[in-house]
Structure 1
Amino acid sequence: MLWRFGVASAFGLLLGLDREMRGISAGVRTHMLVALSSAMTMLIALELFEEVSARGESDPDPTRAIQGLAQAIGFLCAGVIFVARGSVHGLTTAASLWMTSSLGMAAGAGMYQIAVAGLIFAVLILSVVWLLTRYIPGSSSQKDDQ
């Protein structure tokens, strides 16, 4: 359990560093907490599944935890997105938080290969692709630097 929480928190930290370095309000701590809470929710769902299955009382479905997390994270992400002067802001941060939740769910479920693969792709997208798009004339990354 502690290993799963640690993996989720570490992955949240890595994704949050990108936002933190850019001065975005949803930084390291926010991403770490989203990943950790998602991991906790998955572990709770798995533990409840085992407990209820052992008693034979009903047919539990731990995947419902994923549905609940998706709704909750969607609500959180919607609060990060805003429109000002005809321009939309916060979409990448919202997507990063959503990804952080998915990493936390994978870590919480003990699906480390999925979590590591997702982390690698997310870091590449947030960092390497951001660097590449800075050199595309008129791109949003280029405007963010001004």
Structure 2
Amino acid sequence: MIETFSSLGPWSWLILSAVLMGLELLAPGVFLFWLGLAAMIVGGLAFATELSWQAQILMFALAAVAAVPLWRGASQPKLGSNRLNKRGEALIGREFTLDKPIVDGEGRLRVDDTFWRIFGPDAPVGARVQIVKAEGVRLTVAVL
């Protein structure tokens, strides 16, 4: 197998890259893509320089291992960009009219089909409030 691999020269890396990226199309998961990219890099370097097959395999292993943290960094959502399970944060800045008063700094606010505990200055029914902070199920409001 090593004879076949070394007889193809740098083309073997480009063929391996095409196979891995083709497999990625059949079984998406973005894992094989990075291995294919590592093979493509090694193929490009093998065309540019005269490397032994051992050095090429070592470079492929290093490129594949280096691709993992790059992939994880690129695939992680940016801080604050995912609000799927942070409904309170999505309410920040919205304004509502109180249907129950805020008494002793605490009250209850209906938002769509959900009741939220709110905290802020005392305010009567009908007062306009704006959500300024969300901590779990607690919303802090400011009276407008």
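Since every read-out is calculated from the coordinates, none of them should be taken as a lab result. Note that this is a predicted model, so its numbers are computed, not measured. Cβ atoms are built from the backbone, for glycine too; each structure is taken alone.
Brief remarks follow.
- Source structure (of 1, 2) for relative contact order in percent (Cα under 8 Å, 6 or more apart), computed value 15: 2
- Set 1, 2, criterion Kirkwood radius over Cα pairs in Å: the highest-scoring structure is 2.
- Value -15500, calculated as helix-only ellipticity at 222 nm (-39500 (n - 2.57) for each DSSP H run of 4 or more, over all residues; to 500), assigned to which of 1, 2: 2
- Label whose coordinates, when FRET efficiency 1/(1 + (r/R0)^6) of positions 62 and 94 (r between Cβ atoms, R0 = 35 Å, to 0.05) is calculated, return 0.85 (choices 1, 2): 1
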